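Nothing in this text is a laboratory measurement; each read-out follows from the coordinates by a stated rule. Keep in mind that what you see is a predicted model, and the values were worked out from it rather than measured. Cβ atoms are built from the backbone, for glycine too; each structure is taken alone.
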Structure P
Amino acid sequence: MNDVSQLVAQAKRDTEAAKADLLRTFAFVPDDKLTWSPSPTARSAIQIVAHCGLANSAFSGLLRGEPLPLPADPAEAAAQIRAAGRDVASREEAVRLVEDGTARVIAALDRVTPEMVATTPDSPFGPLPFPVWMTISALHMGGHARQVDYIQTVWGDVDDH
């Protein structure tokens, strides 16, 4: 169990750090830029952050042994993922989604067993080893934090947050 405990502890640290990073950079998005997007196909900062919160809730289910709440068809799943967070209208709601979703991930990680670590859960995009799923929340939020950083540079905010 020691190896699993170490995997869980690292995943929890990385998840909390990624959440803090995402919310820190999001805090520097001015209110009048929350819904701004550089193109019709690009997400806004608020959509990116809300998407992360909703994704974390889905990831937590998988970490509890539940299937991802996505259609089996990869194209339909991708469309659902792309639309996640589109209807979020306030900074507070987006932040709450990230906080709540991350808390669910942390709680699910606390229940990981050696048997679970040995599995390879399936998804519409193919199977991944369980230890990858343990890290996906942190990797996902970290990647999207960089997208928010990029959006900020488009309107001239070139400071590292």
Structure Q
Amino acid sequence: MSRFHFSNDLEIAWVVDDKQMTIGEKRNKLYNYASGLYSLQIDDDDDLCDGWDELIWEALGSRPDCVTYKEKCIINGGYYSSNHSLKYADWGENQDGFDYVRTPFFKDVIRTEIAKSVPVPHIRFGEDHEWSRLIKPFLKTEEHIDKELYYYIHESSDPTERYGLNK
């Protein structure tokens, strides 16, 4: 586990391993290590838009349980739109004019105490959807930013290597 402090308000922590741990275990370690009021987890092959931090700081002013937003998905070079919000019952496709819709999960800003209270399943893939189902009942308030803040970037590869299935 490594940590870098930008200021009293922002720190970045990360876990690197040889894929011995499940992705769920890594996510739990990061939440348990977090000391701030809110947490956000960014996958190492993804990105955030310019100015994301100012938009999130502003949204946190009302002290919601979570901050959600639109997501730009680049999958094998193609563009797909996604929206994250508490208003959805579950993850879905082709709803509200978006290719994908998501309930809040670790790509969204969530109160750390709530995130810590719901363990991420110790599985190698699909932990994001499973955890979103588990945490949703605990999230009561939301601020939604109507902008693509998160950039999900995916290039298909051998899942055995990608997820450490041979470990």
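Computed quantities for the displayed model
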read-out: Among P, Q, structure where Cα extents along the principal axes in Å, for residues 105-152 alone as derived comes to 32, 25, 15; value: Q
read-out: Structures P, Q, by distance in nm of label points 7 Å out along Cα→Cβ at positions 73 and 121: label with the highest value; value: P
read-out: helix-only ellipticity at 222 nm (-39500 (n - 2.57) for each DSSP H run of 4 or more, over all residues; to 500) from the coordinates reads -21500; which among P, Q; value: P
read-out: Highest-scoring label, criterion being mean count of other Cβ atoms within 10 Å over residues 41-48, among P, Q; value: P
read-out: With relative contact order in percent (Cα under 8 Å, 6 or more apart) derived as 36, matching label from P, Q; value: P
read-out: Structure responsible for 18, 45, 30, 7, 0, with P(r) over Cα pairs in 10 Å bins from 0, in percent, for residues 17-96 alone calculated and labels P, Q on offer; value: P
